[in-house]
Structure P
Amino acid sequence: MAPTNNQAQTLQTVAGVDLKKYAGKWYEIASFPQYFQKGCTCTTAEYTITNKGYVTVENRCNRDSVNGKPSYIKGKAFVEEGSGNAKLKVQFFWPFKAKYWIIDLADDYSYAVVSHPDKKYLWILSRKSKLSDTVYQQLIARLKAKGFDLSKLQVTEQL
């Protein structure tokens, strides 16, 4: 018997990502909280293309308040071949790599939504520290349609 739960839906990525346009700074608008982000506010991610076959990933946040102690971690992202650059594997600690799937992306690269094929991670990212409520609600509706449990989604405090 086929599952009727939306959660069982196979997650699709966007068709293709121009890594040059994707590179740069992103602000976390909302996410499924992860243990490694505990207490983070003002969270950002910055992607830099290297000539070594990977993308540098630099995540920053302030711990426990917007004026809290800065926290920083640097990693690498490797594009999964044949994915149109929409599937990456991110590594912060060798040898572990996490799947990083770009599942929604604005035509102008002003926002992106990133997850994992089993939907255990979710990040809504924007080029600006605030995302218009209209766009946010459209993203929420699309995520709901993809079977995400949005009760776990938390808005990230940004300045």
Structure Q
Amino acid sequence: MLAKGDLAPDFTLPRDGGETVTLSALKPAKVVLYFYPRDDTPGCTTEAMEFTALAEDFEAAGTKVIGISKDTVAKHDKFIAKHDLGVMLVSDAESEACERYGVWVEKNMYGKTSMGIERATYLIDAEGRISHIWRKVKAKGHAAEVLETVRGAA
């Protein structure tokens, strides 16, 4: 399990728009890495829209915001277009980053057990170290809480 102060596991994954993103290439920017279960579901839409609403504030604080799910790049592009999202969305179809960040977990819903992404967020500092972790996130209001932490870490 990753902890505060650990080096953030690097990755290169496809992103919306058909490009790729490499986490380590974003240094010295701080990075908010938020993992979410699925595009266009109520909680995931709320979270993406709240991060979008605060995108300029994150940018002003020298921080990139990246959402990660197992959805395809094509689904991300549709999600972005449908809700006019302004955050980068990355496709982790093979669960590479999800497993390295410990968010690919067993979930229990209505008595059925299955594997899925636990909603979690990591704040990564300018040196590429994890400076804050939020687990089992509630979508509503989360982006504002993360921004407050980013500003305090400046």
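Where a number appears in this text, it was derived from the coordinates with a stated rule and is not lab data. Every value quoted in this text rests on a predicted model; they were computed, and no experiment measured them. Cβ atoms are built from the backbone, for glycine too; each structure is taken alone.
Can you tell which of P, Q yields 0.40 when FRET efficiency 1/(1 + (r/R0)^6) of positions 98 and 130 (r between Cβ atoms, R0 = 25 Å, to 0.05) is derived from it?
It was calculated from structure P.
Among the shown structures P, Q, from which was the value 1.5 of distance in nm of label points 7 Å out along Cα→Cβ at positions 58 and 122 calculated?
Q
Could you figure out which one of P, Q the value 15.4 for Kirkwood radius over Cα pairs in Å was computed from?
Label of the originating structure: Q.
Taking helix-only ellipticity at 222 nm (-39500 (n - 2.57) for each DSSP H run of 4 or more, over all residues; to 500) from the coordinates of each of P, Q, which one would give -8000?
Among P, Q, the structure yielding -8000 for helix-only ellipticity at 222 nm (-39500 (n - 2.57) for each DSSP H run of 4 or more, over all residues; to 500) is Q.
So distance in nm of label points 7 Å out along Cα→Cβ at positions 10 and 138, computed for just one structure, reads 2.7; which one of P, Q is that?
Of the structures listed, the value fits P.
Please state which of the structures P, Q yields 33 when relative contact order in percent (Cα under 8 Å, 6 or more apart) is computed from it.
Answer for the origin of the read-out: Q.
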